[in-house]
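In the part that follows, the structures are each spelled out as structure tokens.
No lab work stands behind these numbers, since they all come straight from the coordinates. Bear in mind that the values here come from a model prediction, so they are computed numbers and not experimental data. Cβ atoms are built from the backbone, for glycine too; each structure is taken alone.
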Structure I
Amino acid sequence: MDVDDDARTIGQRVRQIRYSRRKSLRVVAGLAGISKSTLSEIERGERAPSLKQIVALANALEIAPSELTKLPVPAPANGHTDSTTEAVRLALDAIDADRPGGMVLPVAVLRDQVAQIHQQRRACQFDEVATDLPGLIRNVHTTLATGTDHAELLDLAVYLHVHVTRLWLFHSGAPADLLRRTVFLTRRLAQERDEATALAAAMFAVADALQAGGAFQLGRDELDSITLPPTTADTAALVGQVTTSHAVAAMLDGRPGDVAAPMQAATELAERFGATGETDSLGFVFGPVDAGIVRMWLALEAGEPDQAASIAREVNPERHPFPVNQAHYWIQYGRALARLRGRRDDAVLALRTAEDLFPTKVRRDPMVRDVIAELLARSRGDAVGRELRGMAYRAGLPV
């Protein structure tokens with residue numbers, strides 16, 4: 001799809017593609033199931049769209065959702081993010097060609113390196129992860145190809161791709177095909193391992209990537225095919241994540257009546273097993289803060305920002321042990337506040353808090369960038385307005 005690089009928000013891309021397709025606001029809005037006024041606000045940058053709206057607009061325009069959410073050129077907050085994305089792609093090419101090209105290392109060394117890079121990702125040390133990830137992917141797969149400690153290395157490869165590779169790519173704004181390629185590789189590794197918990201973790205990663213990319217039915221089918229292990233302290237966080245994904249799938253599928261039951265079950269699970277914030281044996285963490293963040297996201301997708309803000313006031317993000325999850329809380333809170341009359345200053349403060357925790361996420365996530373653009377459209381010349389314009393500038397938005 002040929003869209004000018006000047007289109008730096010989702011709304012601007014919608015408008016440019018709509019113009020190129022010679023479709024009116026009324027026609028596209030009708031096909032997307034939204035009002036003409038809502039579409040006009042989205043195109044003018046006065047309303048940030050939800051994920052469901054993005055996918056509906058892409059379908060109405062007969063394009064992939066990624067055409068609306070891809071980063072502008074040049075991308076903001078780049079550093080060596082784009083070069084690392086390409087290095088990960090080349091590492092996956094090498095793996096598919098059976099020439100991973102890394103070093104053979106003792107499994108204990110690789111285990112320590114994977115644990116360290118996972119902690120770095122959770123601490124929002126984005127650049128540090130970028131420096132080490134492509135080489136670590138090659139080393140794990142090169143060692144795996146030797147056949148030594150095969151089962152343990154398969155588990156380690158699944159762990160690396162579920163918890164680090166796919167999420168680093170997602171937060172970097174990497175192309176959707178690369179993200180999907182990663183999770184499908186992960187599922188193949190888990191199938192070779194043929195162990196229930198590894199397969200459940202890999203299938204969760206596949207479902208999550210499919211849903212995020214707008215393939216709602218495929219994501220739902222993948223979720224429905226997961227066989228969860230018994231719920232224990234060692235598996236509770238994985239079970240909680242998969243359970244909330246069923247609530248997300250119901251919301252995205254247009255089945256709001258099916259959201260409450262899995263979300264309630266996940267919330268109870270979080271209170272029972274996740275109150276300490278400890279990671280389960282599979283590398284997942286799911287506690288009350290995580291459940292609250294998902295509930296906020298669900299309320300936003302349902303078009304209920306006041307409900308999302310109300311949930312946010314019940315959640316203490318500082319209870320979460322990892323900065324990356326704290327940043328997700330502040331992003332959802334900022335999205336909610338941006339939709340509420342008279343809460344502009346609070347919305348900017350929430351998003352600035354998220355930016356301090358996880359700059360790359362705020363500056364490169366297309367939905368967050370559109371929230372910043374929405375706030376910018378009604379910016380004032382006061383101190384908060386200056387703070388907002390600085391944040392917009394760092395996100396590569398015109399100020």
Structure II
Amino acid sequence: MREAFFQHINSEVLCEIIAQTKTSLCYAAPGIQEIPVIEIVALSKNIGPELISVFLDIDENVLRMGYGTLEAIKLLQDNGITIQHISGLRNGLIVSDDIGYSYTPTALFLEKEQTEVPILNAMRLMPDQIKEALARLSPASKAIALAQAQTDEEIRHIQELVTEIQPEILNVKNLEEIQQNLIAAPPVKFDIARQVRVFQPHFQYVELSLTGAAIQRNKLNLPRAIQKIGMDKELEGRLKTTFDLLDKNGSASSKDLEKELKEIRDNFTPSLGKNHGRVILKKALPRFEKRIAELRTKIEAHQESLAGKLAEELEKSKEMIVNYYLPIVQKNIPDHLYGTHGDNPTDENIKKWLTRELNKTFPTAESLVQKIQLDVNYKDVTFDTLNREDFLGSIQKAYPDEDWEKTYKEFRAAGESK
């Protein structure tokens with residue numbers, strides 16, 4: 001199988017290749033897992049660490065993507081195996097003696113390493129390709145290529161090849177900084193990340209809320225200065241008086257808007273139960289967002305129509321309160337009015353005082369209109385919610401025509417080791 005041009009390479013296959021090495025090894029990839037490192041360490045005891053070349057991209061994102069582990073890097077260091085840094089390296093190259101492969105390393109954040117069903121992620125290199133790859137990779141690997149050359153012509157050809165990359169010595173300080181960053185913000189577990197991504201293309205959670213639209217439900221707490229007029233002293237501070245700011249059936253009613261929002265919610269965002277919330281299929285998002293845009297347009301029109309009428313209705317409400325309290329105040333003149341107008345405050349004085357007190361708590365039409373807001377909040381699926389026992393049944397009930405059994409099997413498979 002190793003003679004085939006298209007190959008499958010994972011950590012186990014790398015171990016096989018490394019174990020068969022007799023004279024020299026070159027490994028270049030974004031990162032490295034611990035399993036192949038153990039084989040490299042064993043090899044170094046046989047042929048010497050100086051005949052092993054390791055090139056990695058020592059980068060925090062490389063480790064977060066799952067190309068390798070920090071522990072594997074440290075294991076190489078602890079065993080005297082030199083690591084050289086190549087920034088941005090994403091391809092893989094392994095050369096064992098005169099056998100070499102170019103391959104695509106697996107990022108465990110995206111997918112697990114395949115073992116049972118091999119994927120073709122590698123190509124076997126021809127002898128000339130191996131020598132050219134080594135010569136262009138680094139001065140050290142070029143020296144290995146020259147040592148393996150069989151003829152003077154081969155030596156001249158390799159000498160003429162330009163080394164394209166100048167690897168850097170591993171920066172220990174940089175490695176320590178990466179370690180601290182990973183401790184402060186640990187990478188997500190790769191199996192969990194893969195499981196979540198199984199469902200991410202299908203749906204997401206969504207919360208819809210229309211706030212401030214029910215202006216007709218607003219209640220006003222009357223100022224204490226007005227409430228306590230004529231009130232028994234024992235009731236002061238205990239009895240609260242509120243007033244419906246507007247007529248519930250007046251022009252400020254938001255019933256039509258709330259009804260349309262409910263229809264959108266019911267048609268596009270079924271509930272999975274109180275433990276999950278509402279979800280929406282991603283294939284339904286374009287139509288859903290169109291409906292939301294249409295509702296926003298209606299809300300804006302509602303706000304504009306309210307702006308003029310609301311001020312007038314608020315003034316009427318204020319006038320009703322003033323007229324209601326006028327006779328009460330006439331019989332129970334507060335000292336403030338005596339102190340301001342003498343012993344005989346007029347009805348006009350009382351009305352002005354009541355109006356001023358009400359103005360302290362009465363909202364303006366503009367402030368009420370501006371509070372009307374439609375919020376749409378999306379949330380991605382999480383492992384915790386997907387892993388609940390009632391999840392599969394809930395999503396099947398919400399969308400009975402979707403093949404969730406298949407997706408759920410993929411979800412379980414994605415969580416398997418590696």
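A value of 34.2 for mean projected area of the Cα convex hull in nm², calculated from one of I, II, originates in structure II. For the structures shown (I, II), FRET efficiency 1/(1 + (r/R0)^6) of positions 285 and 325 (r between Cβ atoms, R0 = 41 Å, to 0.05) is largest in I.
With FRET efficiency 1/(1 + (r/R0)^6) of positions 149 and 229 (r between Cβ atoms, R0 = 30 Å, to 0.05) computed per structure, which member of I, II shows the largest figure?
Going through I, II one by one, FRET efficiency 1/(1 + (r/R0)^6) of positions 149 and 229 (r between Cβ atoms, R0 = 30 Å, to 0.05) peaks for structure I.
Here helix-only ellipticity at 222 nm (-39500 (n - 2.57) for each DSSP H run of 4 or more, over all residues; to 500) was calculated and came to -15000; which of the structures I, II was it taken from?
Numbers: I: -21000; II: -15000.
Derived from II, not from the others.
In terms of distance in nm of label points 7 Å out along Cα→Cβ at positions 77 and 109, the structure with the greatest value among I, II is I.
Across the set I, II, volume of the Cα convex hull per residue in Å³, for residues 45-204 alone reaches its highest value in structure II.
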